[in-house]
Structure I
Amino acid sequence: MHFDLADLRIFVHVAEAKSLTAGALRAHLSTAAVSARVKSLEAQLESRLFYRSSQGVELTPAGKRLLQHAHLILRQVERVKSEFSGYASDAAGHLRIFANTTAVIEFMPEVLADFLAARPGITVDLQERMTSDIVRGVLDGTADMGILGIMVGVEVPSRLKTLPFSRDRLVLATPLDHPLASRREITYEDALDYPHVTLHEGSTLFHYLERKALELGKPLPVRIQVFGFESACRMIEAGVGVGILPESCALRYRDHMRLSVRHLSDAWAYRERSILIRDDHILPGFGQELLDIITQYQSARPLSPEPRTPVQS
């Protein structure tokens, strides 16, 4: 069996575009040439890779499997090129990172601003993804690393290396005059008796809280959904509802908003912030540098003590 990297790149273009024509445009080839290369690849693998229809193409099970291998092979080739083009200098390269909402909004902008300013030849593709997508992306090589908050009881596949770098917890944010604001201890079940301000349905936090509510036999009482923690805090301050937020975020906005921040007593409210990489995967030098920067940046931000009882005004 023999196929070259060009065939793999063409296959990936077609698979991601879900169209021979669009894939040909990405590959800067004619549709006929791309179709012939795909057929040749199918013949060599003795497997059908695409289902073809008038709407485009769809991967077969064999095609999905090949796409996983193709991503890994092509990304490894790019790393080799990157490392040897600037040999040991890491002057140029690319990283793809899948991260949860908290990482994308709360600390990665600051981390990447300093990191990229000092490395003009490096580019980063940071994508907000659900926890399951982060794990899958790192496993199949679509992402170089993943950043997420691993909750109590969450299993990570053995093929992945987990690098914890800080702890965070979920807290309840309420208006200052809310009935729960003066409570010393609050459970998530207590909070479910009140309307909630939540993040959008595509966020990891929303899906996690929705699942936890169902485990308690209650629906998550969503009053309004927003994009971003600042918007959520403004809605909570205005009295629209209460909200479950990462503590680091809630305390930041409490400094200039009329909010009460109370800890949840539920064990699952604690999260281990972790970086995921493949156990058999070697990051390029600049990737390892970014990993170290994230670790150092967050290790300097320990958990705070129990928030003080708010002063009513």
Structure II
Amino acid sequence: MTANHTTLERCLKEGRTIYEQLQLAASYLQAEGVDEARENAELLLLHVLKLERAQLLLQWRDIFPSEVLPTWGECLQRKGNGEPVQYIIGRAWFYGRSFEVSPAVLIPRPETELLVEAILQQAMPWEKEALNVLDVGTGSGAIAVTLASERPEWNVIASDLSPAALGQAKENARQLGVLERMTWVEGDLLEPFNHGQALTLHTQSIDILVSNPPYIPQRDMEGLQREVKDYEPHLALVGGVDGLDPYRIMLDTLSSLKQKPRLVAFELGIHQPVIVAEMLRELQAWDEVHIIRDYAGIERHVLAIKK
């Protein structure tokens, strides 16, 4: 038996305080190669004990309840094996809201909040209009549901190729009270909305197109963190040989339209935004095309705006 399995077994013994359990769990996860081991252990602790962090701080010296020890051990082992903590607890936070997540969808990333923020800012001159907004590849619905929540007057359409992902997004919309105000379409990229002259749904043109499609190059998959490579859906990760296939397909559709969306907003991978920005400029359909950096200073998003 390895020393680390001994540590895990110690986590399952009765009579320890909550704080002692946290310390042991952090040591176990760190030895298993988990980044931010203490933070992950605390998230699992909050989940298992069904506590808010403020409550946890008040109960550090309490004895860990023996009835949840089996669940605690299972959660620690799953995290030690590399499973994302969001899948274990079933939730992730995005733009101040809690979203249900499962292995059917990608886990919402903090940098995607910047894309939502950019859309809201660029659309401020139109925010009182009943705009038609399309989120392609909605996944958990993080972008679409957030936009519908922030701008109740907008008609937000969420599409995805995966029926399971679309179901997850609908559930999040229901939990956050915007389900009935949104439109849901199953299909591949822009195919369901391409009607020759413009992107439309029920004869109404799309004003804002946003997409965070698969953009990981196939060759880079093996180098990803195990949490991503082994657990998140590859359908939502891989964007072809160089990761740009979804953008080429969408831009090919846009190039054939006489009427293009007023705002196009894409999230991309490292080194990709400058390439897609140039593709958008070549269409000569928008007054401004610019790139937004994420929290780490990496070029992450491209916006094309018609003033």
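So distance in nm of label points 7 Å out along Cα→Cβ at positions 23 and 55, computed for just one structure, reads 1.8; which one of I, II is that? Provide the component values of the computation, followed by the final result.
On the way: I: 1.8; II: 2.5.
The read-out was computed on structure I.
Using FRET efficiency 1/(1 + (r/R0)^6) of positions 175 and 191 (r between Cβ atoms, R0 = 30 Å, to 0.05), single out the structure from I, II with the greatest value. Please list the in-between numbers first.
On the way: I: 1.00; II: 0.55.
Across I, II, FRET efficiency 1/(1 + (r/R0)^6) of positions 175 and 191 (r between Cβ atoms, R0 = 30 Å, to 0.05) peaks for I.
Taking percent of Cα pairs over 17 Å apart, for residues 143-254 alone from the coordinates of each of I, II, which one would give 61? Before the final figure, lay out each step's value.
Working: I: 58; II: 61.
Structure of origin is II.
A value of 17.2 was derived for mean projected area of the Cα convex hull in nm²; which structure in I, II was it taken from?
Numbers: I: 19.4; II: 17.2.
Among I, II, the structure yielding 17.2 for mean projected area of the Cα convex hull in nm² is II.
Could you figure out which one of I, II the value 13 for relative contact order in percent (Cα under 8 Å, 6 or more apart) was computed from? Can you show the working numbers first?
Details: I: 19; II: 13.
It traces back to II.
With Cα Rg over 2.2 N^0.38 Å, for residues 63-198 alone coming out at 1.24, pick the structure among I, II it was computed from.
Details: I: 1.40; II: 1.24.
Label of the originating structure: II.
FYI, it's all coordinate maths here, none of it is from the lab. This structure is a prediction, so every number in the text was calculated from the model and none was measured. Cβ atoms are built from the backbone, for glycine too; each structure is taken alone.
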